[in-house]
1. Comparing mean count of other Cβ atoms within 10 Å over residues 19-26 across 1, 2, which is largest?
2. For the read-out distance in nm of label points 7 Å out along Cα→Cβ at positions 43 and 203, a value of 5.1 was computed from one structure; give its label from 1, 2.
3. Could you figure out which one of 1, 2 the value 1.01 for Rg/Rh (Cα atoms, Kirkwood Rh), for residues 67-130 alone was computed from?
4. For volume of the Cα convex hull per residue in Å³, for residues 195-242 alone, which of the structures 1, 2 scores highest?
5. Out of 1, 2, which structure matches 0.95 when FRET efficiency 1/(1 + (r/R0)^6) of positions 91 and 171 (r between Cβ atoms, R0 = 35 Å, to 0.05) is calculated?
6. Determine which structure produced the value 44, 35, 23 for Cα extents along the principal axes in Å, for residues 99-210 alone, calculated from the coordinates; the candidates are 1, 2.
7. Out of 1, 2, which has the highest value for distance in nm of label points 7 Å out along Cα→Cβ at positions 51 and 147?
8. Work out the source of 2.5 here, i.e. which of 1, 2 gives that when distance in nm of label points 7 Å out along Cα→Cβ at positions 11 and 155 is computed.
Structure 1
Amino acid sequence: MPDFSGKVAVVTGTTGIGRAVALRLAQGGASVVALGIDDAGNAALAAAHSAIEVRRTDVAEPAEVEAAFGDVERRFGGVDVIVNAAAIHPYGDAVATDPQTFARCMAVNVGSIHLTAHFGVPLMRSRGGAIVNISSVQGHLCQPGVAAYVASKGAIHALTRAMALDFAASRIRVVSVSPGSVRTPILELAARTFDGPDADIEAVFARFGAGHPIGRIGEPEEVAELVAFLASSKAGFITGSDHIIDGGLTAAIGVR
């Protein structure tokens, strides 16, 4: 287990992968500040570990992100790890997706990464650290009817590379992680979108998992272990890269 004793981590998103990452870093000894707007998810995460503080924050709003990092600076003096896991997943092609929905998707999924860097990197420069951005295999591949989500996830890959180059001299590494289907609220939304509101979620998850060579969907904790490694000193020579964790999905494209 990578040792995060004495480290300060900020994680966006308090459900799904964000929740698992926050717990994993706290279990490794980090003081974690988690930012999210899901009230139920916020409350559950705050109760899950004494080293996790949850702050209700719309990570697409500059003033709210600035206030969150200002509080982190006052309380902890700096930041060592930022994990950007907050995301929304609208459905629709480029015509069906209205401009407001598209803009909100980009603001949450991509803009929040800019904001956490804008306000967080100054707190990291004197100590170095790592930024891990959660993208998706849909940043590499695509399915019909997810124009906004796919655009945002592809943008995360490009922004990650740019940030890695910009911050390398400050000993701040920046990487992205691209999961396949993982047991999260977003995947449950997919199940209900495709199979209806009364869908048997586990049956749909089993069907989704059958599309992965490993034969199942992933668990958030599995993604969190990869994130923890990438954020740790053991990954000190890794920056600017994307790391796929998808049960072999992208290796098997075209094989049916």
Structure 2
Amino acid sequence: MRIYAKVLPVLERLPPDFVADMCLVTVRREQIETVLPDLVQAIAIPRIVFLVNHANGSGNLLTALGRSRTVLAFPGIAGYREGVMIRYLDIPQQHTVVEERAQDVASLFREAGFPVDRVRDMDAWLQRHAVFITAMVGALYENGCDARRLAQNPETVRRFIVAVREGWAAQDRKQVRAAPFALRTIMCWVPLGLSAIYWSRLLASPRGDLYFARHARNAPAEMASLADDVRSFLRAPQAPGLRRLLASIDTWRRT
């Protein structure tokens, strides 16, 4: 077995003359517009892969960079910073996803050891995910951004599940492509009581903090931007429970 080791440059700013086969964009939602001008000018990079939690559509990215350069994806990992080190772990329930047409990008991640699913409509996937994650984060913020504390609050866990159902039902009516099968099963098709038990157990375990709470504690501005994305495709008065949790994100951001 051969082992290949490469040191990949990690840059806050991308020089216009930087040459590479591919650039992985791993900024937070509210930072996309800040880095976009650098990406536009870096014409020597033919593939720009966005691994970003956004749900406002990709039209502005495609316009700025062109369809052939732009690839939408999302990482199936959770992580946190420890000094100058970033530690991460795979999320078995959510593989890394890459838009269907980008076989080269999907192959790259698979070669690096990440399970990958190819998705036909990444904008739809990102919108569905945004409903799920903002509902989860709103519930966490209502409980001090403490996953174990949320796990011990069955009423809020149920409200989180109902909020996702509301948001996804609104998207169903707009014929947005469905959420991933496994997540849709536990969120929508399993009885509410059993779904609440599943999420309470997950939140009470170390994974509850690693998957959700750690990032939410450190990225309130990103969560607020994502909440704005969700509001942009919800029609009033759709999804009142989800809107309540979105408001909790705004409240946490202001404190």
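We did not get these values from a lab; they are worked out from the coordinates using the rules stated. Keep in mind the model is a prediction, meaning the values are calculated, not measured. Cβ atoms are built from the backbone, for glycine too; each structure is taken alone.
1. Values: 1: 27.5; 2: 14.9.
Sorting by mean count of other Cβ atoms within 10 Å over residues 19-26 in descending order puts 1 first.
2. Working: 1: 3.2; 2: 5.1.
This value belongs to structure 2.
3. Details: 1: 1.14; 2: 1.01.
Comparing all candidates, it corresponds to 2.
4. Values: 1: 120; 2: 91.
Of structures 1, 2, the maximum of volume of the Cα convex hull per residue in Å³, for residues 195-242 alone occurs in 1.
5. Working: 1: 0.30; 2: 0.95.
Computing FRET efficiency 1/(1 + (r/R0)^6) of positions 91 and 171 (r between Cβ atoms, R0 = 35 Å, to 0.05) on every structure in 1, 2 gives 0.95 only for 2.
6. Details: 1: 51, 31, 22; 2: 44, 35, 23.
Answer by label: 2.
7. On the way: 1: 4.5; 2: 1.9.
Once distance in nm of label points 7 Å out along Cα→Cβ at positions 51 and 147 is worked out for each structure, 1 has the highest.
8. Numbers: 1: 2.5; 2: 5.3.
Comparing all candidates, it corresponds to 1.
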